[in-house]
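K.L.:
Structures follow.
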Structure I
Amino acid sequence: MKPTPPKIDPAKRTFVPPEPEFGLKAARNIVRVFVCLLVVPLVFEIAAWFTAAKINLAAAWMRSGMQWVLTHALHEGNRAVYLGREGWLFDQRELDRLVQAKRDGNDVHAGLIKLAGQLKTQETQLLVIAVPGRAGLYPEQIRPGTYTGAVRLGHETAKLDELKAAGIDVMDMTDALWEFRDKEQIFFVQDSHWTPEAMKAVALAVNKHVREKFPRLGSTETPIIQATILEHTDAGDLARELDPLNASNLLDDEEANLISIQGIESSAKSPVVLHGGELMRVFDDAKLSFSGGKQPHAGFATQLGTLLGRPLDVRGLPQAGEAYEDKKLVICLLPMAELVP
């Protein structure tokens, strides 16, 4: 027979509160806080657009602070810059190119074939130097793994073969720079441009190639030059894409040692033409990164001219209608992304 339980005194009964519920009022409070966090920077952004010069320090400081939180707390970049491993920054357009998500075509490839035909009529050789991008040479900083070679588009080789079939001398520096990266760093961590060491390695390879194929274009005399070592620190252009206001505070500055060379200047009378864009001008143009605000005279054209022992006819990217009378060799230094978009 079951024992009869004792009666519970109502005065001593313990009250157990109900489980908390996520109600409508709590949800509204969370939404209000979230909206306020969005509205404050949005007001500053709108104010920045309606000022006369589209510049508003309050908005800039707000963006800078939010980017610091994104970078250091959430390990995120922004729409233009991808934040990789170990602080490496990558242009988002370069990643889109590798995954073929967004690819804008250009007429560089067709223009080079047309230029080669023009130069062939006057017995002038066209030499194209293709330099791979940072994402292809440092894929482990984007996705961890073991890589036995540079990451490249599947049709890159076919595109380069088309140039060779048109009579163009092509130097694909991808494999050479992949091996060189075991000795020296190819690209800066926070800047989109190559390092002085990588630039010199390519200049040495081109000098050797030209002297072997066109021995008369290389001088055997040592030019009289004045060399100066320049030390410069800079946050890098990709870091400034993340935070234009305080790039150096967001990420540490990087250092570069440049050798400024005076004595071999560009000459329109040179039999060798050198075409190129930022890749060629990065250490010569004071407006580009790692320039220190002064004309450093330490870029690819300066290095190659010094090695060849003669001035070069330095130009921008090839344009339709350019004249090449009395030229023996035309060199085009191009990023692989421009040559094969």
Structure II
Amino acid sequence: MNPTQGLAPTSCAPPPIGTEAVCLVVDEMHASLEPMLAAIGVRINYCPTLTPGEVPAALAAFPYEGMMVRSKLRVTAELLAHGPQLRYVARAGAGTDNIDVAAMSAAGISLLNAPEGNRDAVGEYTLGLLLALFRNIARADREVRAGQWQREANRGEEVGGKTIGILGYGHMGKAFARRLSGFGCTVLAHDSNPAIGSDEYATLVSLAELQARAQVLSLHIPYSAANHHFVNAALMAGFPQPFWLLNTARGEVLDHAALQHGLQAGQVRGAALDVLDNEKLGQLSASQQATFEVLRQAPNVVLSPHIGGWTHQSYARINEVLVEKIRAFRAGAGAGNVGS
């Protein structure tokens, strides 16, 4: 099967009521989804062209057992009221910031997500961003294309010997740490979950110790109201030495204005951002636009369009993870883990 192949949309008309459970899919998914779900007794109504405003009517028109989403739709209490028969919402990816988890819990609906599906992609990409930042890869490429051959100006840093700090040691943070294991660096991690401990790839430390020792800070925490601008001016000021910053998590966990000031003051040596606080570049507020212009023009900043977890392999692997979690849920094993 072509790894880029997606399913062909259906008419989105409510299917005839039969003996099989039916899942409403409102975002584009890899073509492997339909046969995999069929194998566990679940049909799909594949409607990726539905707008968010059309989903409530679609839910109300048929007793769907589940709904599968990516990121275009906000799952709220109001939306869930249109599908009182729903048993689960499956999020095709890791982040659940578009889902009101409390509303789902109140409605007795389980949340299934798939951080295992794209963790390897994110781990690899974060390492790529670190190398691009340390070795000036993007800048050197632009210069050579412009006819400039500047070796000394692009003398870089080596990962070996550095102390890398990972904020959030879930699936994504661990995937990054595993890929650092061959570089001869020290890896520290901090996580607010007391159940997460040290392993062969990273040593769990307090946030204060991570700030005191890390030369690189890589963000892998999910977005929530509590994590909004978690990395802010105060947190950056807790680093006694200038540091590099990587963000492949969610843009909203980072205060971009504070990052701008940190870069301009030399407190942040460089940044690589795969996510922004507003990824609709045509709809930035005046303050967001001003900050983005500074980041866009900074020679020590690498930017990319939220593609850390976006590979041909992860596109299919997310299906595998979600289908297995749906199978386990329907068999009574409970919901899949939620986190990043």
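K.L.:
For FRET efficiency 1/(1 + (r/R0)^6) of positions 95 and 295 (r between Cβ atoms, R0 = 25 Å, to 0.05), which structure out of I, II has the highest calculated value? List each step's numbers first, then the result.
P.N.:
Working: I: 0.15; II: 0.70.
Evaluating FRET efficiency 1/(1 + (r/R0)^6) of positions 95 and 295 (r between Cβ atoms, R0 = 25 Å, to 0.05) on every structure, the highest lands on II.
K.L.:
For structures I, II, calculate mean count of other Cβ atoms within 10 Å over residues 119-126 and state which one comes out highest.
P.N.:
Working: I: 15.2; II: 23.4.
With respect to mean count of other Cβ atoms within 10 Å over residues 119-126, the highest-scoring structure among I, II is II.
K.L.:
Could you tell me which structure in I, II was used to calculate distance in nm of label points 7 Å out along Cα→Cβ at positions 63 and 247 as 4.6?
P.N.:
Values: I: 1.3; II: 4.6.
Corresponding structure: II.
K.L.:
Of the structures labelled I, II, one was used to calculate Kirkwood radius over Cα pairs in Å, giving 23.9. Name it.
P.N.:
Details: I: 23.9; II: 21.5.
It was calculated from structure I.
K.L.:
Out of I, II, choose the structure whose coordinates give FRET efficiency 1/(1 + (r/R0)^6) of positions 135 and 223 (r between Cβ atoms, R0 = 41 Å, to 0.05) equal to 0.90 when calculated. Intermediate values should be presented prior to the final figure.
P.N.:
Working: I: 0.65; II: 0.90.
Answer by label: II.
Bear in mind these aren't lab numbers, they're just calculated from the coordinates by the rules spelled out. Just so you know, these numbers come straight off a predicted model, no measurement behind them. Cβ atoms are built from the backbone, for glycine too; each structure is taken alone.
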